[in-house]
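What follows is calculated from the coordinates using simple rules that are stated; it is not laboratory data. Everything numeric here is computed off the predicted structure, so don't read it as measured data. Cβ atoms are built from the backbone, for glycine too; each structure is taken alone.
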Structure P
Amino acid sequence: MTRLRIAYRAFDGFQRALERQASTFALPGVEIEAVAMDPPSLSLLLLDSGALASDGWDVVMVLTDWIPQLVAAGSLRALDSWLEKDTLTDWPGDFHDGVRRLAVGPDGRTYALPYHDGPQALVYRCDLFSDPVEQRMFVTRFGYPLQVPTTWRQFLDVATHFTRPEENLAGCVMAGFPDAHNTVYDFFIHLWGHGGEILGTDGPMFDSDAGVIALSWLRDLMRSGSTQSDPLDTDSVAAGEVFAAGGAAMMWNWLGFAVTAELDGSPIQGRVGVAPMPAVSDPPGPTLSLYWTLAIPVGARDPDLSWQFLEHVAQPAGDKITAEAGAVAVRLSSWNSSDLHKKFGAYRVIESAHDHARNLPATRYYPAISEALNTAIDNVYRHDADPAAELAIAANLVRIAMQSEVPS
């Protein structure tokens with residue numbers, strides 16, 4: 001019996017999808033072992049342990065953040081020799097550029113196939129916004145009509161309006177758990193919204209005035225009482241679960257969690273709206289796109305078998321399974337599926353969301369940026385540290401990493 005070992009990010013949608021995709025793979029004598037890991041554990045495995053060269057992993061789920069460092073380290077196999085055989089249906093034509101380019105290395109070769117797409121968007125309870133009683137209450141309190149917010153100022157008003165802890169309803173959900181994911185991504189979205197940048201030609205720029213304003217705004221929202229009761233212990237998955245359980249009026253999060261809220265059994269199924277990200281002044285605001293991919297580690301025991309699984313999952317039928325399981329499909333044909341449009345509002349906006357989305361810097365030093373900012377943001381949220389001082393410390397750590405001979 002040949003065992004195909006897969007390391008993937010722990011998420012119910014991924015588990016359901018991979019289980020079904022494994023069951024339809026059906027090669028005689030092949031057993032699939034899929035191991036779920038939280039993001040810090042998966043990051044440690046991929047980036048720091050050296051396991052991809054020799055530890056028996058055959059397929060790995062890789063966030064596009066990590067691909068530049070993995071390519072620079074020689075940890076992933078390029079897929080071009082298999083893609084050139086033209087057996088993957090409608091590659092690359094059925095894949096938006098936004099879900100292909102981040103998996104391409106500086107040598108122009110493709111190192112992973114897209115599996116689950118972002119981007120981030122505003123997700124909201126359309127039943128609450130359309131309620132005439134809520135509309136009257138809101139205009140009386142704030143002096144303008146209740147509407148899906150297009151600016152962050154409006155977002156704060158709406159969050160305040162819907163905050164009702166006695167009804168187990170938060171105005172919004174925030175993911176403040178320090179796992180170097182949504183806390184950092186939230187900061188980038190607001191940094192861009194205030195005109196800042198992550199990196200420039202001379203190094204980090206996130207410690208600018210725009211960065212201080214962005215982090216201060218997020219800290220103030222975290223303390224405002226308009227979020228769920230435990231934002232500092234909530235990661236992106238848990239934030240999506242709070243919303244899907246009917247515990248909040250709004251969230252900005254990955255489109256996959258809008259899909260989760262529409263699955264059978266969700267108490268708010270059919271009552272979920274998706275809109276562009278709010279802006280500081282001129283909507284729509286910037287959003288972030290990154291995505292999860294499947295890749296073949298350099299140490300895979302049978303790379304051809306690993307490729308067969310990647311190709312199987314990326315075919316139209318495999319992509320449909322991904323969508324039906326509660327993750328987000330990556331093919332244009334799936335995005336335009338009338339069946340998915342009827343069931344999941346996310347697919348009605350996903351292509352336009354990509355048109356307004358930004359990507360993270362394609363640098364091997366991104367893990368150093370993420371780690372430094374993760375600590376800085378957590379110190380501000382959890383320990384009342386000064387945003388300007390923490391961002392300056394983080395920027396200095398990144399400069400040291402970029403000046404070192406070996407990327408951290």
Structure Q
Amino acid sequence: MIAISVATISFAEPESDFDAHESFAKLHFNDNEMDFAFALILGATMNHGCEIGEAFFAASNIKEGSAESWQKEWTNMAKRVEKRGEDSLAAGHKVSAREQFQRASYYFRAALISMMPSDLAFEKTADQSRNMLTKAGMLFDPPLEYIEIPFEGSVLPGFYRKAANNDKPAKTLIMLGGGETFAEDLVFYIGPQAFDRGYNFITVDLPGQGLLPLEGKVFRADANVPIKAVVDYVLAKSETDPERLAAYGISGGGGFVPIAAENDPRIKAIAMNSAVVDAYPLFASMPVASATENIVKEWSSFKQNTVKAIAWRWGVEMNDIPSLVAANKGFAFDPEKVNCPALIIVGEGEYSNEEVKRQQKLCFKKLPNKYKKFVMTPKNEGASNHCITENRSVMSQVVFDFFDDVFK
């Protein structure tokens with residue numbers, strides 16, 4: 001099957017650099033970076049990571065563009081929701097406790113978005129997020145387990161849930177993120193959709209993600225090496241059907257996953273949201289390329305912190321944002337060497353950037369497997385942002401319909 005599905009809307013030439021954090025429908029904040037993050041959080045509502053009332057109450061108390069205010073309000077909300085969960089658990093109400101613990105986890109995670117790694121609260125807040133999801137995970141059946149995969153003298157931390165309470169071989173999804181990801185994000189991004197469709201589900205922090213940069217483990221171009229450890233882990237389980245192993249990558253993961261597929265034929269199908277054929281020209285098209293110290297000083301504290309944290313994850317000095325471009329040299333894959341079935345999915349807003357569009361077209365043209373598909377999700381369905389974070393229903397429909405068709 002060779003298929004192309006796109007919205008029938010024409011695009012004008014972009015008037016500015018490609019900002020991956022542009023939000024294409026304003027939700028609450030005038031600060032675009034902050035509104036994009038808010039869309040990310042609201043998108044987790046259907047996956048038990050957020051409640052609309054809680055989210056908008058927190059947002060109503062956040063000072064526009066303030067990193068500190070953002071952290072304070074989400075942390076306070078997380079603590080209130082955690083307390084509700086503890087009360088339910090103490091009374092033996094496990095389902096209620098699980099629901100509260102999941103939201104508490106994601107609100108702690110939300111606080112981290114604008115928190116610098118040098119902040120004394122950074123590691124503690126990340127641990128609180130992880131502990132809450134771990135606690136919630138034990139109340140699932142089958143449980144959502146916190147895992148640690150040994151890797152190069154350390155571990156790749158993450159979460160795993162088997163499809164059913166038996167060892168019958170099932171489809172498996174390896175879910176991987178990008179430049180700002182914690183494993184918790186990916187549970188709330190697509191975990192429930194995988195559970196509903198009978199997939200074993202696994203997600204981990206790769207080098208560069210989560211707290212691993214605190215150990216000096218920053219992003220690396222040979223992403224296939226840590227991903228191999230993940231593939232080894234799932235294929236060692238009796239409930240994994242080795243002929244139905246899929247990997248899905250979002251943001252930078254849209255490059256990491258095909259890099260792994262190039263090198264590991266055990267991966268039987270992939271999805272990229274979107275395809276990052278070469279991260280170097282993509283980063284060169286972003287505002288970071290010209291973000292001198294004087295320009296950065298003009299940004300809100302929220303935007304400053306989020307961008308500096310990304311630089312930290314690539315091992316770049318946080319006061320030298322333009323060096324992110326050079327740091328991404330070598331983060332590339334050859335579509336002609338990705339032999340498994342492959343899906344490219346991208347939001348309409350993101351696809352309006354010429355470099356993003358060029359890389360999607362190049363990838364789709366060169367993918368050798370006849371079972372390939374390109375889907376652009378439409379702005380008029382609220383599915384336009386980077387990673388399509390604001391519409392998990394449409395995103396997961398496209399992704400899982402593709403994988404399910406491959407694995408028939």
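Structure above, values below:
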item: Comparison of P, Q - label where mean count of other Cβ atoms within 10 Å over residues 379-386 is highest; result: Q
item: Entry that produces 0.45 once FRET efficiency 1/(1 + (r/R0)^6) of positions 163 and 339 (r between Cβ atoms, R0 = 25 Å, to 0.05) is calculated, selected from P, Q; result: Q
item: Structure (P, Q) behind the derived value 26 of relative contact order in percent (Cα under 8 Å, 6 or more apart); result: P
item: Origin of the value 19.7, 59, where Rg and Dmax of the Cα atoms in Å, for residues 91-210 alone was derived from one of P, Q; result: P
item: Structure from which 126 was derived, volume of the Cα convex hull per residue in Å³, options P, Q; result: Q
item: Structure responsible for 17.2, with mean count of other Cβ atoms within 10 Å over residues 147-154 calculated and labels P, Q on offer; result: P
item: P(r) over Cα pairs in 5 Å bins from 0, in percent, for residues 171-218 alone derived as 5, 23, 28, 23, 15, 4, 1, 1, 0 - corresponding label from P, Q; result: P
item: Ranking P, Q by FRET efficiency 1/(1 + (r/R0)^6) of positions 283 and 307 (r between Cβ atoms, R0 = 30 Å, to 0.05), the structure that comes out highest; result: Q
item: Rg and Dmax of the Cα atoms in Å, for residues 19-186 alone from the coordinates reads 16.7, 51; which among P, Q; result: Q
